[in-house]
Each structure stands twice: as C-alpha cells, then as structure tokens.
Structure P
Amino acid sequence: MSIEQLVVLIIALILVTLIFFVSASLVGGDWSMDGSYALRLVLVSFMAVLVIPLLRNIASEADFGDLGLLLAFVVLVVVVRFVLVEELPVSDDWAASLVISFLGVILIYLVEEIAQRFFDIRMLAIF
C-alpha cells in the first residue's frame, strides 16, 4: 500500500465517521457525542470502509454481481445495531439500525461519486 492510498483511506475513514454521525444523529435526535460514542462511530466506519469494498470485490470475482453489496449492507446493519444503536435513545433498535445504515450507505456513495467526478479518486476501491 502506497502513501497516497493510506492518505485516501484515512480521509475516507474520517468522512465515513462524519457520515455515520450525521445519520445516527438524524435518527436518534441527539447531536452530542462522548468518547465511547466516538469510538463506536470509528469502529462502524472502519468496518464500512473495509467491508463494503472487500465484499464487492469478492462477489465480482466469484461472478455474483451485486450480491456482495447486499451482503455488505446486511453486515453493516448488524454492526450498526449491536455497536452504534446501543447508545441512541430510540424505541426500535432494528428499524433505527436499518435507517442509519441506509442513510450512511447513500451518503457514502454520494461522497464517493463526488470525489470521483471532481478529484478522480475512488475512495472505496482500495482493494
């Protein structure tokens, strides 16, 4: 891995952490953050930045098409449910994790598309 790829990976991790903070804050209605919540956000973002491209590439190599993205989304929903939603004041944990994951994935791909069009950088294609 080169220095440029490492810098892009760190920037992607920071952006995805901010994206999941915004998604969780929109769902939970609480815009405050403490240390354990920040660590949970970084953990979920790390999983998203590494798992989504990895499963997408594995599925494309195995000729499964978009099954890798579906599997990555399901893994992301489960990780968000058991890591991130524990700190949020919501009544239905699974619905909240589904909405947070959905908003997060949409915003991640929006940021990736903007980065690709304006800066010619693929953030989630490091593998």
Structure Q
Amino acid sequence: MRDYDLVLGTTRGDTIKKAVGILKSGGLIVSLVGPLDKAFAKARRMNAFFTFLFGLMSHSIRRRAKKHHVTYSFLFVRPQGAQLERIAVLLESGQIKPVIDRVFALEQAKEGLEYLARGRAKSKVVVKIR
C-alpha cells in the first residue's frame, strides 16, 4: 500500500507509525486515539503545562511525519448525528474510500478474528451482518 492522501487512525500501537510510510508527500494522518498534540491543547485553551505535555507526547510521531513530509493531527470525536451524517455523505459520494482487506460473513466471524490475530491484515477486516 502506497501513495494514500489520508490515514484515519482508529487503533493504538505501531499502526500510526507505520501509516506514515503509506502516505504520499503532503498526506495527512488523523488519529482518533492519540497521542494528543499541541494543537489539541491550544484549541481547547489549555494552559502551557498541558500544551507542553501533549507536544511531548506526540513528539515522536510528529517528527516521523515531518521526515516523510506528511502531517499528524489528533482529532477528538464524539458520536454526534451531524458528524456521522457528514461522514456518510463523504463515503457515499466516494470522496472517502475505505480500504478493506477482507470481508467475512457473520457465520465466519471466528475466522475473521483469527485472521486479525495473525497480524497479516493490510487494512480493515469487516464482518458483514446482513
């Protein structure tokens, strides 16, 4: 996987660090799980201590992103209907294209979990309910 414009990080661990390598120059990593960054603290008018602390927490990923000419950002998300509707419109219009590794039927959910546990999934693994 290479030359993506955007990675939406939804899991912790090395996933965000690895994501840097699949983005093209000028790409963007948006993490929903952290680490928090200075911009997050400033946007919420937190004091200098928290701004410094969050900057320190995200230093490694921001440095790695800068080296690869991409940008890292943390996004605090709350499940709000308006946000979810906007995301649905972007998905339906094709402006956001999810990358799906494999799809398993509900009856195959156990195999899907085993596939994930092997650590070989290149992107999202889906269990189809209907």
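Since every read-out is calculated from the coordinates, none of them should be taken as a lab result. As the structure is a prediction and not an experimental result, all values here were calculated from the model. Cβ atoms are built from the backbone, for glycine too; each structure is taken alone.
Annotations
- Origin of the value 18.0, where mean count of other Cβ atoms within 10 Å over residues 38-45 was derived from one of P, Q: P
- Structures P, Q, by distance in nm of label points 7 Å out along Cα→Cβ at positions 6 and 86: label with the highest value: P
- Which of P, Q leads on mean count of other Cβ atoms within 10 Å over residues 30-37, largest value: Q
- Looking across P, Q, the calculation of helix-only ellipticity at 222 nm (-39500 (n - 2.57) for each DSSP H run of 4 or more, over all residues; to 500) that yields -25500 traces back to P.
- If FRET efficiency 1/(1 + (r/R0)^6) of positions 14 and 62 (r between Cβ atoms, R0 = 30 Å, to 0.05) is computed and equals 0.45, the structure in P, Q: P
- The greatest value of relative contact order in percent (Cα under 8 Å, 6 or more apart) among structures P, Q is that of P.
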